[in-house]
Structure P
């Protein structure tokens, strides 16, 4: 029987799941088990319990989530099932099997009315159904497996899946101009950096339960993010800054959702890159995947 500790990754086909898969080869001290939604619907208690029984993982990273922020307004029940109840099921089973659990959460648990970076103990007050469902997930995880780690992140993008960077690149090849909101501030997060930070925590041999914040360094608007994507790709399109009011969406977005990452840096010695360096890394990776 294998003595190599296993890491079970749910939501394996999402951005973060795929970035963790990319790092599998660089972490031979662990055996990875990647499960998609089809392999293991995380809200199915019996199936989850059976999966844990078969694999006996030492760690579980829950990357499975309902992430369609606007659709969540009309599909609240589904969003709460996947983002709220299912993490509770996973955490309860992980606790029973003595498995350390990492849950991924979001800046959207805050209302965005602040003007300084949100700390882990800042008051939560989600202003949309997606944020509310993710906050419910946090509560259920801590209720059923109190020694879990929750990592909140923001503005996630990757060479995989659908995200802001890919959407911008597509629109920039269109007739234009590209209109982008310039009055929402935050910090982009390259999913590969987040994946690296998670594996750093697991490899550290230190397990300090609780909530942590992780995003790349720097505070920008979506417009500034789009402008950087344009410049780094040598695009010639016109990008027009617009106010949030000029781009109405079913779900309200936080105006300010910057996360304070002091705790994860101090507790785990994680060095966090500037957002622009990470954007360059991602664009290089995307070009490699196209070849």
Structure Q
């Protein structure tokens, strides 16, 4: 008997690579990891033809334009990838009755909160990257109300470019580094997010009633600053590099960052019976793999 097929877009990104690592021991599904060369996701006809040939059970959209600062100038490209393409995939999934999971971001919020954001709270992005991701969410819901949208934050893994890998490199090269201490949020180990996604799809495969469309928040447990994150990395890799806390104003960037982006995860935990690891436990695991 043929196993249900899952299409994973953004096949070369951190999250897709974590899903690929898990797929090696997954007995339930067959996975197809696609780069933009394999399937240009902004092109509806090509996407539709691909879906028609493959007839996927689910599509996980990990494709994203993630260069937050560059998005301020590369607006057209950022909107095409994060906005329009998400809408194209959502529409194709609706057409073929394919389960659609789209990955979004904490940057859809303005960062003025002081307690974790719930899914229902007003979205007011403070940078263009956030605006493109919000557009993607809107198009997903408009074109396929049965979509699941997962907002996540501060994603890192042993793959690709991310804060953890940058810190490990800098701490080997430099005697001291400066890290922002007034932006608060929750790190997300991409391996944990990948596990959660596969758990949702696995339960849906067993019983269709387990598919609960909507917007959900996912990150590791605990809220910290980038400075706290850097200190934890330094201590876990036993580096002697000095880490100095600085305000956001001391590290100007083209794109504004939300000052607070904690995400309330009670909805996803309750709906899909997930258990989410603490940020430090997952960081430790990732650093072991990197070592």
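Quick note: the coordinates plus some simple rules give every number you see, no bench work behind them. Keep in mind it's a predicted model, so treat the numbers as computed, not measured. Cβ atoms are built from the backbone, for glycine too; each structure is taken alone.
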Q. 2.5 is what came out when distance in nm of label points 7 Å out along Cα→Cβ at positions 193 and 273 was calculated for one structure; which of P, Q is it?
A. Q
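Who wins on distance in nm of label points 7 Å out along Cα→Cβ at positions 89 and 113 among P, Q, i.e. which is largest?
P
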